[in-house]
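Taken together, the values in this text are just the output of simple stated rules run on the coordinates, not laboratory data. Please read these numbers as outputs of a predicted model, since none were measured by experiment. Cβ atoms are built from the backbone, for glycine too; each structure is taken alone.
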Structure I
Amino acid sequence: MTLIRKIFVGLAALIGITALVVVLFFRQESYQLYKVLTFFDKDNISENFRGVNRIFPCSTVPQPAISVPFAVSAAHYKLIENFQLKDSTIDTKAFLDHTLTDALLIIQHDTIRYEYYSNGFTKSDHHISWSMSKSVISALFGIAIGEGKIKSIEETVTDYLPDFAGTGYDKVRIKDLLQMSSGVGFNEDYGDFNSDINIMGRYFALGMPMSDFAKSLKREREPGTYNHYVSIDTQVLGMILKKATGQTISEYMKEKLWSQIGAEAEAFWIVDKTGMEFALGGLNITARDYAKLGQLFLDTGRWQGRQVVPREWVLASITPDAPHVMPGKRESAALRDGYGFQWWIPEGSTGEFNAQGIYDQFIYVDPQVDMVIVKLSSNYHFKNDKNRKYHELEIALLRKIALGQ
């Protein structure tokens, strides 16, 4: 055997041994990274969205000792056959199928009027929320404010997290985080493999602390002047919540929210190696429990006569209060929808508001008709939607359902 051949054989053996070591000692991380890279593949997306707690480490918010289910209407409900967007008429059933709608739930007057499941989902299955988690973090934040654990949203990140001094979040107001106006630079293009959000996903798949990733971001604009959707803003809010309450997000949620609304099932939060919840998008609950969160905000924070989230906080959460967060086209925002405290206010709103997650997750609330609509989806087309056409279609569908026949 020649020297060169011996060298190549030796290198091949070394590579093989290294690969074996990686598989043996980093098996879970390797598996998680693989799942992140293939998470949204057409053939597996619904199954992945249903089985997050079997893929990633999670903390559990247990089902309360007393669960209070919604009443279910005995009257037949006929779903709208079609809806309109501009000059186009879209068949409802075809759209639900095209967007891989896993669940559609319509609550009116505290009663389930319509409940639909597909793609293997049932009413007892959990579905990942993605960014609808942000609206839950907002609710918990409001409770902590009401309890005095957090003094004011005018305080800054570094008042609670001094190790963020010198980062993009140094001295940024809590209010600016709540309104997605931190001024931190961040590329949230899910279709770009090398975007910040996708790098963050691979980073998280390896179980690395999200705090380290947050500290790596740089300031791009003056805080409080531009509405730019930065998911890490909510992760920092979660860190502040944990520091201020002295509890994990899961523990605080169990005590202050989950038990208070009589949730029908347990909840799961994806966690990193430090046990920190993936606050920006890692909550997994059932469709009916998503509806309960919507009903809670529809009723301005009250649940069966008891104030769970302070009323003033709920109203502030769904009311844009500055030009850069008002709905409509504006120079001080990247998107046309308005923004409250981690809740969206759609362009042309007549009072409705919503929680949103990627791949078409919605908790849509319309107080005018006393209605909450939950739509959970595995719309794999989403990552190629550069013009937000699916967003427009979803809002048009939800508005038409709320308007009725």
Structure II
Amino acid sequence: MDYDYPLTEGHIAQFPLENREGSRLLINQNGTLSESTFSNIAHFLPSDSLLVFNDTKVIRARLNFRKPTGAPIEIFCLEPFPPGESLETAFKQVRNCTWKCLVGNLKRWKSGTLQMTTGGPELGITLNAVLKQDLGDGSFAIDFNWAPPEKSFSEILEEAGSVPLPPYIRRKTVPSDAARYQTIFAAHEGSVAAPTAGLHFTEPVMGLLREKGIGITKVTLHVGVGTFRPVTVANIHHHIMHHEKIMVTKKTVQELLNHSDRPVIAVGTTAARALESLYWIGAQIIQGKNQINPVVQQWEPYRENELPVVGTREALLGLMAFLDKRRMTELQAETQLIIVPGYTFKIIHGIITNFHLPKSTLLLLVAAMIGDDWKNAYQYALQNNFRFLSYGDSCLFFDHSR
């Protein structure tokens, strides 16, 4: 695993800039680096391009309990348990529910009920947590119940939970994080980490994009905690990629079809994975595979002769036919796709993204996009004091192979 670089604590942004669009912007096109301010990003995008955002919404996934002894116990909500229940249904649950969670300071909580009260005398929310089952992968099934029972779990998290800032932001959350660790177009609850490339966008920037004639559409990929999982193996083929759910409307598929001969730019690595997964789902459909619950496996695109070689437009048409036949307005699928150097991008021509952790699958995706130029870009950013990671500065990278 050679995708490493010397990231120090001093380069990691601990707070966002007050002005979202004031971040610096590093551009790499055909091996040439240039620098600007994010507010100018419309200037660097082709006027006939389509920008694709991830409109997932970060939930207040961290619940901080205290035992009667005073010992702090943090419960980090990951997803509904058992798997399979839709997030929409899970968030509407009233009275009680069960979620898959991580538990901090577990050694101090072997049994018994944890309880917290929040909201003051007007709201008067009481939340209880019971350790139900060790799931064997470092996570646990936790039973929650609460009062008032008519409150939804979404409302409970909103009142009792806190913003799940990444582990490399070494500070407590502050009230402004609730807005700044959320994109302005966040719509669908379900992520435990923000699609951070979108954090730089403001309404004035969106207005400039529209003025230039740049198209805008959205996909939904709920970001899981696996996005922070480092690559710890010497051979990337031994790394197990996390699964994530994607939701894409028929309208978005049609917009991608309309732009199949023009540049498509992903806003973030999550949007990139969602879009590239659409191609492979379309290829599966053409071959008659995964007709009920489409899933893209981690190494599927790299297996010779497993799927037919089809054009981007053909794959999207296959996907549209799939939706039409079933009278579906939205595709719901799952992807484990890993994008590493050697991957040939099928749908996207570029990516807007932040700077990523060393030895991460996100950095591998960047290297797949711009080849060895990633080293020059990151070295330039380090030498010129760019701000790294979630609250840091932005990049615009174009596919070096196109």
Structure III
Amino acid sequence: MTTETCRGPVTSEQHIELVERYSAHNYHPLPVVVAEAEGAWVTDVEGNRYLDMLAAYSAINFGHGHPALVQAAKDELDRVTLTSRAFHNDQFGPFCRDLAELCDKDMVLPMNSGAEGVETALKTARMWGYRSKGVAEDRAKIIVCGDNFHGRTITIVGFSTDPEARNDFGPFTPGFETVQYGDVDALEAAIDENTVAFLVEPIQGEAGVKVPPEGYLKAVREVCTRKNVLMIADEIQAGLGRTGYTFACEHDGVVPDLYILGKALGGGIMPVSAVVGDRDTLGLFRPGEHGSTFGGNPIACAIGRAVVALLRTGEFQRNSAELGAWFIETLRAQAPDTVAEVRGRGLWVGIQLKSGRKPARAVCEELMREGILCKDTHVTTIRLAPPLVVTKEDLEWALERIVPALAAAAS
């Protein structure tokens, strides 16, 4: 199968050549060109099928083309596509209500991308610090973690510890301090009278699916409450069923002051993000202080409402918890000597290769040839995050190919 155009068939090689010629090289994708997708499987332009073990970095939690989500998008597309926030639309209020109830919070501020969601949370925290906590003007401080990944804007990369994200993009926004992930004592020591928030990923995804020490988030919650500091949980990748709960914070029985949500919130169809919190934080915004032309657009809200409805069934959380536990346990038991560690929760797994082995990129390329799509990070880690509609049979099929590919990483 090939993609037909007015100039004739276009092969994968030709598609990739167009990308190399006309697109900025800000990504290094695997050499596969997807033309069709359904559930946990995708098909390239030549007709080869692959098991998607990345799910667009968790944006496809509910599978490619989930019928309820596609129908919600189609129905709204036939009615109204955009009003901006200059006017009301009949999807915005119900979406905010449904998402607030899912999070057990008071209010929602919708945006588009995950990075916009993070920027919105940072602005919210600073505003709260000045208007509620009484921090002196322009003195607000936000604490972040080393090895974090929260997006690619100038402000966000400014508090990244990854040279690849930071180099050649300064000068950076002041007002951030970095502490070691998983070290609650370092967090408490860094808090001063100007500290307004602590921004944390419940599991660090880009860093290699790093799970924090047991009880870390619970200790963070206690410190933030005692020190009058907002706890902001970036659940953009970790949330909405990925780890076996609706939110990854639930593993520690913790509720943050602000959730940052994205990726799967748009059902793999639209970019949708949101900051969700209570009236004492999000209620401080006044008209004109923050906004987005497309944030809260009717199509995004209709899809978001359908996403919330899917999550309310608990089906996807259960599948992630049950299959994820089995998959991680089996992978650990079968992992060859090339593997240093298998980390993860639910259907989110990081395979850490030992030093001196093939780079993770080479293993991902081999798995692509075997019909599995996944992605490397930080040279030595392979990330696996299949759609939450994946079956045990799919994962058994994948293991039959993943384990030999890992063993071959020795040479």
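On volume of the Cα convex hull per residue in Å³, for residues 259-378 alone, which of the structures labelled I, II, III is highest? Result for volume of the Cα convex hull per residue in Å³, for residues 259-378 alone over I, II, III: largest is III.
Given that distance in nm of label points 7 Å out along Cα→Cβ at positions 315 and 339, derived from a single structure, equals 1.1, which label among I, II, III identifies that structure? Comparing all candidates, it corresponds to II.
Comparing mean count of other Cβ atoms within 10 Å over residues 187-194 across structures I, II, III, the highest figure comes from II.
19.7 is what came out when Kirkwood radius over Cα pairs in Å, for residues 131-354 alone was calculated for one structure; which of I, II, III is it?
Details: I: 17.7; II: 19.7; III: 19.0.
Value 19.7 for Kirkwood radius over Cα pairs in Å, for residues 131-354 alone corresponds to II out of I, II, III.
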